[in-house]
Structure P
Amino acid sequence: MSEAMNGTALRNGFGLLLGATALASCNMAPKNIQPSVPVPELYADQDSVSGEAAAEIGWQRFFGDPRLKTYIGAALANNRDLAAATARIAQARAQFRIQESDRLPQLDGDASATRTHAPVNSLGTGGTGNGDITYSQYRAGIAVSAFELDFWGRIRNLSEAARRQYLATVEAQRAFRLSLISDVAAAYYAIRAGEEGIALAERTVSSRRQGLEIAKLRMDAGVTSSVDYDQSLLLVTQAETDLADLRRTTEQQRNLLLVLIGGPIAGPLPEPRPIQTAGQFEALDPGLPSALLANRPDILAAEQQLYAANANIGAARAAFFPRISLTGALGFISPQLDSLFKGGNDTWSFGGAVDLPIFDWGKRKSSLRLSEAQRDEMVATYQSTVQNAFREVSDALVGRQRYREQIRAQEQAVAAQRRLAETAMLRYENGISIYLEVLDAERNLFSAEQQLIRLRATELQNGVSLYTALGGGLKTE
């Protein structure tokens, strides 16, 4: 009989808890609405280049340089900051699981055993102490401690806020991954430009040193004055100065790349492509600005942060209503261990409590205002993130068009400057002009050639910026 009553009490008690949990359906959080963003419907400087959407092209297919792809793969596997971002995802997931567990009753099991020895008179019998009593007590059971019935959605909204924070952390890691790809490519192209600039400077230094030796022989023979020699020396020192600067900046970029890829790469590397060759990238179609809302992880992260702020408002509003909590315990108690679970030894208890602060000096109202202000901040942050993403794409589209024009013009300038240098040397050798004309022509030619190398590298870096600004690089192939 008692065992049947015990099972009935167990079913009724925990059925009451689960039923109360199911009744907790009220939600006071604002409805999640995507804020409007003041950006144009089309990119103003979108050119007619045809291609695929960036989000559909994995980085393995987008980049054509095999050495660069090796570096990017190493960075995604070994970069320490990316590892930290991934660890933050695990932290946010665990925090969400902790908060989510509060939505269900927590069952705790316990067992205890005591054995007591006491004099008879200590038990209040009035005896003279001639004798004593020894007794035992055994107990086992399960209990629910202070489970809150979430009628107003407070716990649910706290759990939703934690879930949104977790999703925002996932998107933040994806955004960092894009940034890492962009940084590796930018450093790599800076190194490639530096290497080509160094090769040009070394050839120039070698050629000008030969010219300096000729100028010295001419000066010693009395054919020319020391002015021509000093001007030849200036050409050499200019090239040597630029060579030293290029070596410095290129080594610094190598140091940066080493950090980005997480350390040295064992084994031989594939041969790189010269930066002036075609086929460095796949052609891209920028699409519409509205596609950024679904493809840019930083925008998606800002959106999740906004939804988390809405959930926090719901939790703050629910704090104005009573908190109703239940407790319950079910178990067995007996002076004999072997009869602990027999009929007649069962014990149970259920209880409830209501908690409603009467006067808190505006604490709950201030908490609500804080949550609303945080939501307003997240709205502004979301809108700013979308606008910044639109600007990055627009800037890269402008760069794609204008860098091509600038490179074509610079190539013509280099060709014209080379002809001027050749003509100036012929004029000088025939006694028509002074060596200063040669000095200016050679200096301008060297500067124009170095500028062309930098422009080609900058165009490649801009191509990477367009790819990542459009949300490319996340798909794996």
Structure Q
Amino acid sequence: MVKAATVLNQEHSTYDFAMTINGSRVLTDEFDVAINPATEQPIGRFPVANRHHLDLAVSSARAAFPAWRDSEVSVRQQALTSLADLIAENMEAFLTLLTTEQGKPREGAEWEIGGSIYWLREIAKQSLPEEVVRDDGENRVVTRFTSIGVIGGITPWNFPLLLAVWKIAPALVAGNTMVLKPSPYTPLCTLWFGELAQKVLPPGVLNIISGGNDLGQWMTEHPGIGKIAFTGSTATGKKVMQSAAINLKRLTLELGGNDPAIVLPDVDPKAIAKDLFWASFQNSAQFCVATKRLYVHEDIYEPLVSALVDYARSVRVDNGILPGSQLGPLQNRMQYEKVCDLLEDSVSQGHQVLAGGAPLDRPGYFIPVTLINNPPEDSRCVVEEAFGPVLPILKYRDIDDVIKRANDTVYGLAASVWAADVEKARAVARKIEAGTVWINQVHVFGPDIAFGGQKQSGMGIENSLHGLAEYCDMQTIMERPLQQ
């Protein structure tokens, strides 16, 4: 079993992270290298799975499934609690490794690692009891939730461990086994967690395999996997759905967003600027539910813009491992180049850039906080999901018009409304086409709070008992006494 001291060795490149299949540490002939996005230097090697490794992982998960399904739910719940304890025991190691591979500063790493512990412990308290629909002496009808089988999890690079836990915890407590693939950009925390998990899980219950896009497609097509739980871009989600249709896999898809925030004219601009800033730029805006379009009423537009610019100048963008760093780099060169292209387009279109506007001239994938002043509604920076620290601030006058503008997108993941008059904010929120709408807050999640997207932001629910039910089939049993 790999220890924290080994993983945290400064010579990361000398350590080979491993996959976990059927409870065993598995290396491969082909390796890739994880890169620290703040330095562009290698961290460590990780294996690239081929079809044979996937088949082994699915076979081991299928073999482990009957016993895991038939175990008492209390046994599965205790296993999740023990997984939480394992992360807590290695908290510092996970924090450092997460910052090194993902780039986020310590505060963001604490939010993610602490959240992973909390989610495991809280999902461990959930269960789905049978429902007696009818019992009249003549007929008894019971609806029950049944395990699906092998769940395939595919997770992204922005919150690699937490979003893995969002899938692992409900899948396992519902009696399923799992094969999970982390992003090839951020596989290390998840691979290490997979190794640690074997201390408390039977072999085959949780298998972690690593690889690229090919591996993800093989998983979505694999006949031995009964459901795919995917978090990522809408474009990739469409491909997942297409591949899964081959054998009618169940799906949970949490996809992209172009999330609006609407600020009503009764707020204090200076008081609200900090909250609006972090609504947009937490995790360097690499957040599916980051505010990506900020609509501000014309009566307070100028003072709010000024307050945002002032606050942005106070925020330190630096290597996340350094004390005082508040925002880190973008996680990978692909995303960095996409955001650079978006910035170049805004400059070429003559948009007024209030802060930032060009990548930092230093090693690493650093882009400063960029605020764009009231660009046209059809601009790329407004229409596209930047998934990086670029925020268009847009002026409005009429509330019905701004609601229409906010809803004029193929996405429908989340939104927020900000107002002193909560009743007015609530009326606006009910007209927003999004799965989650926050009022005077943002990025509030919970194991007991249903989360999912509308339109092309996905399908299915994560978290809450609704999310737990996504990892089950439903069975109705009807009985009556034998007539003799």
Structure R
Amino acid sequence: MVADDLLKARPGPDTAGDPYVPSHGNGGYSVESYELDLDYRVNSNRLTGKATITAVATQPLSRLSLDLVGLRVAKVSVNGRRAGRYTHRNGKLHVWPAAGLMDGTEFVVEVQYSGNPAPADSPWGELGWEELTEGVIVASQPSGAATWFPCNDHPGDKAHYRITVTTDSPYHVVANGRLVSRRSKASRTSWVYDQAAPMATYLATVQIGRYDELELASAPVTQRAVLPHGLIRDFRTDFGRQQDMVKLFCELFGPYPFTAYTVVVTDDPLEIPLEAQGISVFGSNHVDGRRGSERLVAHELAHQWFGNSLTPASWRHIWLNEGFACYAEWLWSERSGGLSADQQVSKAHSRLAGLAQDLLLSNPGPELMFDDRLYKRGAITLHMVRLHLGDGVFFDLLRTWTRTHRHGSVTTEDFIDLAASVAPDEAAVRALFAAWLDSPALPALPRTTRRRR
């Protein structure tokens, strides 16, 4: 699929029109809230769920579709009435309401379902609900949410969530948002979490394990850790500077966008850490007692601003997540006594120069959307903007960016327009973005990296 084709897709009743995930997301409505009531048996990997989805029609609807993979639907109702009919095949739940829905109408869909959840195969590996040795990890980016609840699985449709998980009492459950209640009855415990801030489906998560909980800080952000008891000592070393990162990023990026931040460390190793809204998940291999993964600690924390609060309107804008989080690693390095951002840029640019020049940062395509070159070139692009604007204007720009679009959906064009509006020479800054974002050829670095204050 060529770059031009990746810009021409249109939404329809069974797709959000995003060619990066053509079979995911659905047109015709916008979700306002998901209320998920989940009962999970760890030993048998058995999930029984009820999803109550409140949405608003954006066009007249005689039929609507939801994404749901690998689970069996038992009952569907719309506005309290049993659906006229429904079909569930190829990862799509198609629902015909008993009465059609007018444009602008709020409606409620209730789906009862069950099964043995499993990650779904994708071009980026297995995504979604996955069993650990003892427990569960949910890693959905970009298209794995439908493995555990029916949804409009696209980042451009953000909603409020209330997630209830009932499971065996020895297990600790973490989900997005504020823990509203935890009630035990016999050998089972129900955990209720409420995420008031709008959230994309891929950022919704459930983490289950035999974990201890640590309180790490209460200001400027409440921070917790949930992890196996045997990892606590090394964790205190590896994450010992996270509080300083929080303070730095609040200074540079603006206030932390959510009510709290939780780090989960699984008892199993993970290839890479992953972000969820208000949560980051690391594997046991990322805790070594030597701060060997500290750059990843910074990276995942930065995603709370870039990716979670400010979420890409479609996946071609993924550099707004990963380029910004990678640059945050370099800003932390610069502030904490490691390599300066200038040195990090020089090092990364030298490496990129020796690799293939086939990455279009503004529209990388699904095959390259998680390529390491996108992360590094995105970060270098931001540094070039910093050099052009000077530190004062640049960091004001970042704080304005996060404030203006807080909890919203963003595009590359939005960021370019904002940068151009604060630049002394609009044409020059637009040309800078065009060189770094819209051409595969790697631009040369400027001869001097001395920044204007």
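Where a number appears in this text, it was derived from the coordinates with a stated rule and is not lab data. The structure presented is a predicted model; accordingly, all values stated were derived computationally and were not measured. Cβ atoms are built from the backbone, for glycine too; each structure is taken alone.
Details
- Which of P, Q, R yields 14.1, 41 [Rg and Dmax of the Cα atoms in Å, for residues 194-329 alone, calculated]: R
- Ranking P, Q, R by distance in nm of label points 7 Å out along Cα→Cβ at positions 226 and 410, the structure that comes out highest: P
- Per relative contact order in percent (Cα under 8 Å, 6 or more apart), the highest-valued of structures P, Q, R: P
- Identity of the structure behind -8000 (criterion: helix-only ellipticity at 222 nm (-39500 (n - 2.57) for each DSSP H run of 4 or more, over all residues; to 500), calculated), options P, Q, R: R
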